[in-house]
Structure 1
């Protein structure tokens, strides 16, 4: 077997069903071998989207998604997606091509110090120097990506470790014994090349694929921690729970977590991968005025939620009693020391906690629900307000909400338009919402959608795009069509980078670099064999949603290019 075949066999052993790539000569043996043994290879139009797709698979399955990219610019194109996965605590494996081991540092094509770059953004990085290292290094990569706090790992695969030994020796120019060297200098060069090749391929035919897959270790709670948390909850009159992505690291347990939260009976705010956990409607889930609710609570439980900018660095909690459960020691204590810190998996903890305590906080929930209801009335009023052009974006989402099926996954990729959707759309169930996470990355939409549609082909996958963020990945409509991934996109087209413009125009009195055009984005879908429509009225939008769902279910990816007006809905929402 060559190195590519060895890699493919290890991936198959670990349950990898899809391999994401953008081709390059450095790495061809990997994806060719993967396809030959039944792993579906999806080639994207930009390397960053291959990694976003792998990230999506990781989040939705719990099995690290895998991407392979070529050396040099192929690898550097992935940096944003890799760092996004790191900050989102998402496990994935990136295989990158590299210069031949015998030529490193000598100026070969695309030869840069890749390891220094990747060590800065990955949980672990390793460069292969011998073909026989692929099995143990990849086994370790899968373990490290998932253990403790999950994250991305990078495995550098020099080109001469991937191709067959005979071909590589011919590239080296290694001469056989039948053609002896002409002089001492040539003799020494031949000795060096032959010795290097011998070491490179030594042991490749005796690699062992039979080692048991190790269960990734992560911190676990103790019975006493369950007891302490239960006692604090029983003593509270107005407890409040915040559940974030850190509580969703094992997707297979998402339904169990939902049942546990329901049993606990504590009102809850959901964020990140936690959105949709309790379905479309739940008496426990609150959607608005989180800051006010925190101020009124007498006990706050952070489950996979750090005290970062989203909680004003702990200032929202202030001096209130709070329990924090987190796999990350850093996130557990970020900016504020918890009253009860629990270094453990929040998902496991809440599931076990629900076996100890079941509560009813009806009067407290009623107060929060009444406040939510008032906010909903206010949103309706803003939705019905006239706008300067096209469709009121709040009204657009109010109309889209009832038309979304129960089998919907929403992908959030944008600023102002997407943030508006977060107030108005209700994810249908666990794993029903994907957003970039704390890095706030634009451009995740198409990559995330590729992964989601592959994992859940029976579900409707909707990308909610801002017109600015759409520019990062609309070329992937080519990928959607080629691989029969009929994704639907709604682009909020107000010809502006609105989230930035809100504050820039007011503070700096300038719209420099803020303006886009009311472009015909739907034509991009048509260029690749998809379909789309431009709409500037509510009736047009409603009709487009019906058509989009019909077209998608018949295998055609679709774009709704919705011309939207400007509102003050999110005025003053800039984050620092």
Structure 2
């Protein structure tokens, strides 16, 4: 460094009226202004390493010498009860050029910003789940007591966050509160969800709440809309949970209780009537499910196709690929010559704005047979039984999403009961729908309610042969041996969790994994099972099952998947071994949170 540069540094350090220091290229302090003690209380910081003083690397200070970088990602530090913004400039133009750091006290600004953010209004919408079912299952003398206890619990919770509460329906509340209490709600993981479940009722299910919270809106109206969107998502995921929407970011809490089956079939009748009208008012109907369809997706598609046949409308089922488990059912459908199957390219050529697009057994565009169709028509119907996630079809004309339902085939069967005569259902359609219900309930063992058996009974009366349905589930000896090997190789983690890897690549990896996971639940003491394998495309497939004590849907969402409280899955780009490592981490976090809540 030349003598001229040293003089410039000395001048800057002596006459700068606020804290500053000069660094050499090694990140050591060579000079500092007299006011640097407002930032650092140490006696003499000369020759000290700036990383030791601030915890910020030298490269970060070099980054903010660019005005654009400084504007996008400024550097701040907190020292001595104050907040300082750091600016940097280069001193010199040779390889020995150092940096000048300037520390601006922005404490007052940060304090005002915090007050402004803390006092922002947040909106929450609280819904008492299954209020009608709760009322109908409670005697008149007990009903007033239960509703009073629910109201009291919600108002006490609201008082704890200094909120303003309005009950605008028997089962719904609107709450306005300050943003500073949002962290408190998250820290307590919305304890009201647990408190409300403790209320004793005469019903055979607990009282649960769904809560949608809107945070960070530009105005109260936008916060209100965020809260409504969050509540819709909470309800679509089965209730008993809280969802916070902060702009485009979503956070989920709760979701311990299974969705309660609704005793009233009014919604099915409304859907049947609305769908029939939409079909008749459309030029044609295109039906699609998810990629690599299973029997539930295929059976539901055939059920919707039957509605189109009865309305004398041209209909098409989008099917690009099917696995071995669907071969027998698909070949029988083709032999009837009743159904028209097309691939994605053909579907894109056929679709127009007046086409009705019916999506079954999924609401996620990323896993649909042909998501491009969503933007090509103005008429979309979604029929799904999976818990709703952030990625979903927007602006659907009709949406029939019921997390309590066992399967999409169950929902379609109920719609068919109110839209077509039983004699018009073919034997194959009845068996396909019954197969769909059977596969998603693990042969009526899980997620099965009264309405599930009613739907199965209607299909049986419509001609479904249970023996024929059983043949759809037959597997070859190779698949049977692989499934047995998966069960034999299972490892047991934590308390009652079984994990197994299916070796090799298999076309039917998803089916083998799910069947093995189901069988592992039959082992005494097992609460949840996870089976991991690789499909023929090299992707790792995870199947998760539980008996209801553990919400496997929440766990699979960490892997980009989803499903239900007791049945879920995901596909990841990790190796099976790395997937097991990540699964251990997720389970460890999940179980530690659960212990804290208990």
Structure 3
């Protein structure tokens, strides 16, 4: 449990050291306890950062946060504040021992101030702090019907954006501060929604969306903060659209109908697609299907660019979904027939025929899909359709087809245990050994022939690459002696270690006879510190798993040091293993 009293024992390393330096250097420029257990502070670093800490009555640290870009659990700014809170609490205890008076919390102080004093303070503070004045006006803008709320928020947002941008560009670090400030505007929206003032909430939301969408196009948002603000804004618009009265729903619908013609909403993140969900829901609520279809049809007609396929497919599939939900089956069928080149549309039809057990039609659609994919040169889509044929083969109990595809997918693009087990399951135990033996023999023969055909070419290898193709089978079947015979033909240390875990307990002497010359070859070929470190790491693996051969491995290390005394980096790294001149490796 992390507490105010033990955090500096629980947290270690540079972050604690730097946090303590910040505390001792007076970088915590402001700190207060807003209510019991809730602390707010400002810390000066490369810029000013806001820190929040929540404590339990027992001084357990429940939660902490800082708006700096540090990605770890607790940053140096929070550490500095924890030191300062501890100091503050100690001072308060000392004071309480001499004075029977408790320090007022922020909440207590608010209760003691009169309304007149409130107003005087706000008036005075607003005259000196423009940001406070704007924030105050925005928080209560809904009280003044003469205010153009959209313009007011637009001006305020532009001011915040200018504050956090450099020549119109928002950098990675600036994005944190910007989104924190904009987050305050979103809080205003949430408050208005809670008060059921949906119209003002909507006006502010679309203003934020418009301004932040523009920001996203000229910013480094690799941390995703700006995108998150936009997503949250879209979510608030969705809430407004769901709960608003009908006249405002109409306004939201009209806004979306116009806004979604701007392709940038689709091109940056998923915001356009999320807004489309709201648009579709409102279409149902308002009975505006004609406008909905006109929008979709216009989009489909205009999406003819090289990179427009995804969005075009999206609109077509959503149109099909909407027609289906509306009970317009004939139109659905026609639209599907016209768009079977879209994988999702064809898959829908396949699923329909599989569901009705019309496997002939389902397979015909799949085979056509394979033909299209092969013509386009899309092997991934071809494999997807072939797996659909396998699915139907299982439903029809077509053993011949099951064997064909499970065998193919078991070894296509690497070994697949799932398909290997399915292939194996189609044979009785008494047949399996012969089937597998035939496959292994044929595979090895083909690999050797292919390798021989490439003789003289730069990818030719004296040792045909049989191991990688056959080893997964031997591992699955537990053919350890056969695996060892294949491994014995290898000299590459990385390849040998790939099968180490399967063999070191069964054949330690045989493996050692392979490792020792491989270690020496690796040492001969290494020429950089990271390569020497990697060699030592591999030697340690072998010593750790086969400790009775430690002396043999150390002997190779000593041999390499003797052979290459001028490779100081090699000698240093090998010394970490041999223990020469330092604490010995255990």
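Some observations on this one:
- Source structure (of 1, 2, 3) for relative contact order in percent (Cα under 8 Å, 6 or more apart), computed value 5: 3
- Origin of the value 7.0, where mean projected area of the Cα convex hull in nm², for residues 50-121 alone was derived from one of 1, 2, 3: 3
- Highest-scoring label, criterion being Cα Rg over 2.2 N^0.38 Å, for residues 186-529 alone, among 1, 2, 3: 3
- Source structure (of 1, 2, 3) for FRET efficiency 1/(1 + (r/R0)^6) of positions 218 and 322 (r between Cβ atoms, R0 = 30 Å, to 0.05), computed value 0.85: 1
- Structure responsible for 55, 30, 25, with semi-axes √(5λ) of the Cα gyration tensor in Å calculated and labels 1, 2, 3 on offer: 2
Here, each number is a calculation from the coordinates, and none is a lab measurement. Everything numeric here is computed off the predicted structure, so don't read it as measured data. Cβ atoms are built from the backbone, for glycine too; each structure is taken alone.
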